[in-house]
Structure 1
Amino acid sequence: MSKGLIVVIVIVVAIALMFGSTYNGLVKLDETVKGAWAEVDNQLKRRMDLIPNLVNTVKGYANFEKETLEGVIQARANATKMEVNAGDLINNPEQLQQFMNAQNGLSSALGRLMVVVERYPELKANQNFLDLQAQLEGTENRLAVARRRFNETVREYNTKIRVFPRNFIAGILGFQQRPYFEAPPEAEQAPEVDFDFSK
């Protein structure tokens, strides 16, 4: 075997190894992004499950603002109309934007509900309401953490597919940038729950 042929074989093997290693690394990152999205989705579903119980508890107070409750119910309905899985994020960032808008609308409606609750001391003293409020606060905190982790994994993935020489391999294999799950500034903090009932 000639030296020239050996050099060509070594180069081809080196390129194949680099290509395979890059591909495997991108697949792992892609799966990490999907896993992070699954956690965001899990927390969003948990929040959806808590809302009907919260609304039913609040409904028991006849003079409670009907408009506020209807706003929460409508926002929940809008937020549950669409589901986004991690694979859709690549192909349809507009769908993710619509999904984020619906979720952010629900966060705003819940925030308004908690503000209105402050006017009802008998509701604030209801143990069922207090339990639901605490669960909702915990869920909002976990959702904020899951959203942050998702965005961190998306940032790492997007960075990896854009740097040289991975960008060529990523382009050839169809790896595309993922959008971030952005929340409005007020959603970066969980709703404040005040357990001081002396007000």
Structure 2
Amino acid sequence: MPVIVVANPKGGVGKSTLSTQIAGYFASQGHAVMLGDADRQQSSKLWLSLRPDTARAISSWEVDRDDIAKPPKGTTHVVLDTPAGLHGKRLKDILKLAHKVVVPLQPSVFDIFATKDFLDELSESRYTLRTQIGIVGMRVDERTRAAEELRSFVESTGLPVLGFVRNTQNYIQLAARGLTVFDLAPERAVRDLAQWQPICEWLDQ
């Protein structure tokens, strides 16, 4: 059962957007998905409460600050949305569960430098020796200089840039309805689904 952890101690980088979309992708593939939310704001949990009954089911994974309940039998894929400021023992406890860690990163100098120490902490943790780590550029046009600067930074860490998620109102509007781009008819999300393809391929490895 793969556990995908979405983490970055910097707030406002798109962790909940990425977490809900990944859960939506797994659900679209017919998997039994659980989405956990370790963030105090509980954005992912709110999103689940908005998800219509007609959409593919995603279950809530009960998580609190001191304990993470074991997913019940029958669950095939787990996604965990984590809080800002994640570090130390709490980070270690979460990394013990993770098969893959996805780090959302916006292409600003502030976000990049705020994330560098976290990436160093991940690379130095003995709990990530068998864990795949990948970066997703958030709210960025991959054709811009900002995207190139993000790529250059990530290359210096030795980690892969999995892909980019563009800055569009689609994600905001879908989130308000508990939906993802994977819940739409393909012709309604052509550009977004194309951006997600390399990310999904990495998730499925």
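Quick note: the coordinates plus some simple rules give every number you see, no bench work behind them. Treat the numbers as computed from the prediction; the structure is a model and nothing was measured. Cβ atoms are built from the backbone, for glycine too; each structure is taken alone.
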Out of 1, 2, which structure matches 4.8 when distance in nm of label points 7 Å out along Cα→Cβ at positions 140 and 164 is calculated?
-> 1
Here Kirkwood radius over Cα pairs in Å was calculated and came to 17.0; which of the structures 1, 2 was it taken from?
-> 2
Output the label of whichever structure in 1, 2 has the greatest value of distance in nm of label points 7 Å out along Cα→Cβ at positions 12 and 180.
-> 1
Here helix-only ellipticity at 222 nm (-39500 (n - 2.57) for each DSSP H run of 4 or more, over all residues; to 500) has been calculated and equals -12000, so which of 1, 2 was it run on?
-> 2
9.9 is what came out when mean count of other Cβ atoms within 10 Å over residues 4-11 was calculated for one structure; which of 1, 2 is it?
-> 1
Top of 1, 2 by relative contact order in percent (Cα under 8 Å, 6 or more apart), largest first | 1
